[in-house]
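Engineer: Take a look at the structures listed below.
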Structure I
Amino acid sequence: MIDNPFNPAPGAVPSVFEGREKEINTFQKMLGDLDKSRPTPTVFVLYAPRGNGKTALMTYIKDHTKELCKQIGLINEITTITATPPQCNMSNMYQTITGTDMPIEQSKTNAISGGIRAFLKMESKSESTQIYGSEATSYFEVFKRTSDIQRTLLCIDEAHTMDRNDLRDVLQGVQQCTQNHIPVSVVLAGTPGLIDVINSCGASFSQRYSQMTLKLLDDNSARRVFEEPFRTNGMSVPHEYVKEVLDKSHNYPHFLQLFGSFTWKHCIEEGVFEKRPSLWDQVNADFEEAKDQMYRQRYNELRKPNLTEAAYEIAELYKHHDQYLPEEITKYLGEINLLNSEDMLQTLNQLGYIWETGRGRYLEPGIPSLMNYVIEQEELKHSRKEIIDQAIHSRLSCDAGT
């Protein structure tokens, strides 16, 4: 039995990695800047709604760094590290980058020998590794010490959840690396709210960092991501099935992996693609169930800060046009008497419900077709209001009778 080549798990690199050539070229340039005799490290910001493929992209870069360096003729070995915020606090950063504890010179007094000090060296990556006389007291010092071992491209995922003080200190540390040509660059990746987090952390030059968004795949790339794993194994998917997959997935990477995984599970029998309506119905049923589960989670995120009404009204607004300026949305919300429209818009952006895609200041829908789900749920809630009102009235009447 052939293993299912599709993997909808969060952050997994798809077996066919397509449509990210521009982003890969950007990462290659960062690698090239670290290869110089006088390195020019930098901070780069990557943001997009969940499911657009940020983690997969950075994992791909990590797994293919040697190949990417070779393609552009780099001389020095460069290591790409992917990490999450807990791995990037001061006490963990050295080990996160190098895979070893920082080699610190420790001493203890031998009472028997009359106070003679014996120096103990912690295990290091190689015998030539420098032994340091004290703990590092800044991120810059950590980065400087890691550069004794390797040149590093550090990719911090979920950076929007990072402690503000740690984020500020990391950014200041990379700034010092830039000034002193220390070969450590940092990529911060997160949801669209990452930009607000960076701007609020108090780091110098934070508004000057280069930014890149990760959009949905183009039509040709989306088609290859779905079709190529079947072709590689000597199978073809009927044209009408492919069209349906592309229409329902909206070129959203996570949905393509879901659809591919369920198609492989139900339609492949002994290495042959079976075209039977009953099997394809099961594929669609599983996809809709998985999609609705994700939508429920996102909808519940909107419920907690009482944003469902604003989300509903914005969804209705986007029926008329596919992009709006922030001030146009806040004006619209204000005209229909929704208070705190600026705060609501900021939170919806942080959640990726709407986001700035990099095409000017325009805001566009985030996760595809989530707005349709919000409209359905809000209309369902209003349709059931009478049922709840009757139940409340009945309960209160019973209380009054007693």
Structure II
Amino acid sequence: MTDFKVCSLNVRGLGEQLKRREIFNWLRAKNYSIYLLQETHSAENTNPVWSSEWGLKSLFTSYSTSSGGVAILFNNNFTFQLQRSFSDNTGRFIICDIKTNEKLITLATIYAPNEDDPGFFERFHDHLRDFQCDDIIIGGDFNLVLDIDIDKKGGLAKTHTKAVKVIKDHMAELDLVDVWRLLNPDGRRYTWRRQKPEIHCRLDFFLVSQSLTCNVTNSDILAGFKTDHSLITIKLALHSNPRGPGFWKLNTSLLEEDGYVKQIKTAIKAVQEEYQEDNTVNAALTWEMIKLKVREQSMVYAKTKQTNMSRIEEELEKTINWLQKEIDRSSRDEPGKQEMHKELEKKQRELEQIIEHKTKSVILRSKCRCYNEGEKNTKYFLDLEKLVPSIQ
């Protein structure tokens, strides 16, 4: 029994090349099963390119390069079959049926208009009814709050009441629940924030079939990346066969690090000294022993570095989450709040620098030399070495 994990994030545009690479890298490192994205700002001609960049199964729908657009990105850490899908031609939602571990799930990502538009939700549910709908997971940016008293702080005490009524009617019809609110009945957390004027809203959430709630092990609100929205997550306990390790390859960017070069030189010298008096070992065998030692020391060094960087990244995300929680809970004029905002911005910048560094490392490993000059319409550099047996 392992976790089937889904996350959702309003990315506020992926048109900028570097940001798209960093977000893809950041998301992949989270190791979720499925990623629901909103406000991608993709276009018909970019959808195939971005899908190729992701490198795995994906669904995109677009409206324009400056607004709308949603996507569903699939990982390769679970087994599934895509049965059917529908993509809205206004770039607002994608619905699909997937089969995983003998369970058929109707999955949807949604980016609702920022206006009281009940007709949009009627249209969405009309399309939803065409699918299996045995077990449903809908995630995304609904651009409204379901409960004005507990899901919003600051600003005018109002929401899109007509749209909310339609959503709640369909929730009752399809037996759906707001899963985060179910697990946190009195919790005051928010997924979108504005400082001036100060407003906090829980605009992003998952609607899940009651039949799935017994499988839900966790639902959380976490720090986003290069967006004013939080990442929302849901985990369900399902049977799965985990993917095994792949082939090792040298991260050539390590050659630029003095610590690594010194460690490898020491290892080579140790092998040479060990076999220099052994007449049974010729030069060819010595060379093979050196390569084995270099591989061993490279793996140790890279693993240690990755562990340290992951620890720092994890600590930064924990700090960002804690600061966001404290800001969400504090009153508008509470002393020290401005300092908390400054500290939050500082930690977010530090996290962005780490993600940018990791992205550059991936580019080097996959032999993509077009970081700022442009990109080729080929398989995405991100974890390309794990997905393609050989790259010429």
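Engineer: Quick one: volume of the Cα convex hull per residue in Å³, for residues 67-258 alone came out at 183 when computed from one of I, II, so which one is it? Each step should come with its number before you reach the end.
Structural biologist: On the way: I: 201; II: 183.
Structure II accounts for this read-out.
Engineer: Looking at volume of the Cα convex hull per residue in Å³, point out which structure of I, II has the largest value.
Structural biologist: Evaluating volume of the Cα convex hull per residue in Å³ on every structure, the highest lands on I.
Engineer: Output the label of whichever structure in I, II has the greatest value of mean count of other Cβ atoms within 10 Å over residues 171-178.
Structural biologist: Numbers: I: 20.8; II: 15.2.
Comparing I, II by mean count of other Cβ atoms within 10 Å over residues 171-178, the maximum is at I.
Engineer: One of I, II was used to compute helix-only ellipticity at 222 nm (-39500 (n - 2.57) for each DSSP H run of 4 or more, over all residues; to 500), and the answer was -15500. Which one was it?
Structural biologist: Numbers: I: -15500; II: -13000.
Working through the options, I get structure I.
Engineer: Identify which of structures I, II gives the largest calculated value of distance in nm of label points 7 Å out along Cα→Cβ at positions 19 and 315.
Structural biologist: Values: I: 2.3; II: 3.0.
Structure II gives the largest value of distance in nm of label points 7 Å out along Cα→Cβ at positions 19 and 315 among I, II.
Engineer: On FRET efficiency 1/(1 + (r/R0)^6) of positions 195 and 251 (r between Cβ atoms, R0 = 30 Å, to 0.05), which of the structures labelled I, II is highest?
Structural biologist: I
Any read-out appearing in this document is the output of simple, stated calculations on the displayed coordinates, not a laboratory observation. Source: prediction; values computed, not measured. Cβ atoms are built from the backbone, for glycine too; each structure is taken alone.
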